[in-house]
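Below: a set of structures, written as structure tokens.
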Structure P
Amino acid sequence: MSQFLTQIADIRAVVSDLDGVAYRGELPITDSVAAFRTWHRRGIPYAFVTNNATKSAEQFAAKLDRMGIPATPAQVFNTVSGTAAVMRGRWPAGTRVFAIGEEPLLDALRQAGYHLGADDAEVVVLGFDAELTYAKLRTAVRAALGGAAIIVTNPDVLAPTEDGYEPCVGVLAAAVSAAVPGAASIVVGKPEPLLIEQALAYLGTAPADTVMIGDQIGTDIVAGQRAGLRSILIASDIPRDPGAVAVPDGIVASLLELIDGPAAPA
């Protein structure tokens, strides 16, 4: 068992996923609420990173507050702001963009100065859309065939809900990739380390003093390790990818184990 797992008290800051760690859909995970409240009371700073692009940071913070987890928008880093940041670094305002996603993502792109439309798009942004239609998929594929760049908010294929799982953005990205195999994609969210690096800058802590908590090895754990953080997997019923090469530093059934210890070895 690693020194981290035998000396849980050395956690000085926490970066955590949201869906599947703090809550499932609209249901809070009771032990996780208790753990974050304890960290808050002890003055251990924490931030949240999520691949979910259906809400703004303000909406996520309000949701956490309602569930009993003290949170402010400044503590939440998601693929809405992350996508806008990646876009600003590569394409000027006024670039024509076709985006599949919900209003927070679309609004962030508009505020960044991009022209949203279906005709002659130079960039296609793929995000979660509860009202995804074949027409939207067709438009994205045609734009990709025409040479448009592809931005994927996150590669998750499954998203946890109160009663199971639902298809996520990775399924949409796979469909576009199957239709246009030569299209290069830029992934914004985990497993890329961008969001975690933003969270670290907010926390002001060193990677070695900070732990990443997530429920998916292929995104959360990989992203944490790429950013130099020790990583803890919270056990879930998400099917494990047999090809995953990342190994978490520890596995817990409840976040309270990180407070009361000990965690199980990976």
Structure Q
Amino acid sequence: MGAGHAHRLYRHAHSSVHALPPHTKLAAAFAFVVVVVSTPRTAMWAFALYAVLLAGVAQHARVPAGFLLKRLLIEVPFVAFAVLMPFVAEGERVGVLGLSLSVNGLWGAWNVLVKGTLGVATSVLLAATTELRALLLGLERLKLPPLLVQIASFMIRYGDVITDEMRLMRIARESRGFEARGVRHWGVLAKSAGALFIRSYERGERVHLAMVSRGYSPTTERVGGAPSSMPVVDEVTASRAQWSHALALPLAALVVCLLGWAL
């Protein structure tokens, strides 16, 4: 992976959260989301405490609230789905502002909305404090199948390439006076999408053939004493103190979850 593939979600800062090894942050984020999902939906106070915990991590990592909230907009489709649930769900009905809403639907909407928002916020915080290259390191360290790590690395590597190809095609269309203004221009855009797919596929074939000609293999077997697969990067380790620091969030959330079930 090249060092220049910094993603837009990443926010450079010097904090103890940024400095944590990537696999500890991945494990902590996954554990926190599992705890949040396991919390009973009726324990509303517990979700408020989860939000406070995430806000504390964001402040500790020097991630502004505006940066976080702006990137939470990605969950808008799920919000729309949650809003519809009280209207379409069956069961006992209750009147709210003159509307007949399902009680089960209201609880379901709350469940989807609050847990989805906390999960997305956790992912955004993880991405804001960890570079893509480091995320791949973490996945590799957590023993994710090497083939999946390689696929992810290729996706990141060539995402910018495809984006740049789209930009060049847009410039070519505009230089010829094209401007999409309505349905009648969808045919041109569809042809552009098809051309982009063909170019991407052909480029992928050329890259694969070039790698195979240099001895690449997606397996971890060795060829001539050297690894035939493409390693992501160096080995990364974490101390006990770093693990303790990373797991403080999910452990605190676990206490809240257990109290939610007990109360």
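Just so it is clear, none of the values below were taken in a lab; they were calculated from the coordinates. Bear in mind the structure is a predicted one, so any value in this text is a computation, not a measurement. Cβ atoms are built from the backbone, for glycine too; each structure is taken alone.
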Exercise for the section: Taking -22500 as the value of helix-only ellipticity at 222 nm (-39500 (n - 2.57) for each DSSP H run of 4 or more, over all residues; to 500) derived from one of the structures shown (P, Q), identify that structure. Expected result: Q
Fill in the blank from the handout: semi-axes √(5λ) of the Cα gyration tensor in Å, for residues 99-146 alone gets 17, 14, 7 when computed on, of labels P, Q, structure P
Handout entry: Answer label among P, Q for the case where Rg and Dmax of the Cα atoms in Å, calculated from the coordinates, equals 23.3, 76
Key = Q
Practice task
State the single structure among P, Q that was used to calculate mean count of other Cβ atoms within 10 Å over residues 67-74, giving 13.6.
Solution key: Q
Completion exercise
With relative contact order in percent (Cα under 8 Å, 6 or more apart) computed for every candidate in P, Q, 34 is reproduced by structure Q
Exercise for the section: Work out mean count of other Cβ atoms within 10 Å over residues 51-58 for each of structures P, Q, then name the structure with the largest result. Expected result: P
Exercise for the section: For the read-out distance in nm of label points 7 Å out along Cα→Cβ at positions 91 and 123, a value of 0.5 was computed from one structure; give its label from P, Q. Expected result: P
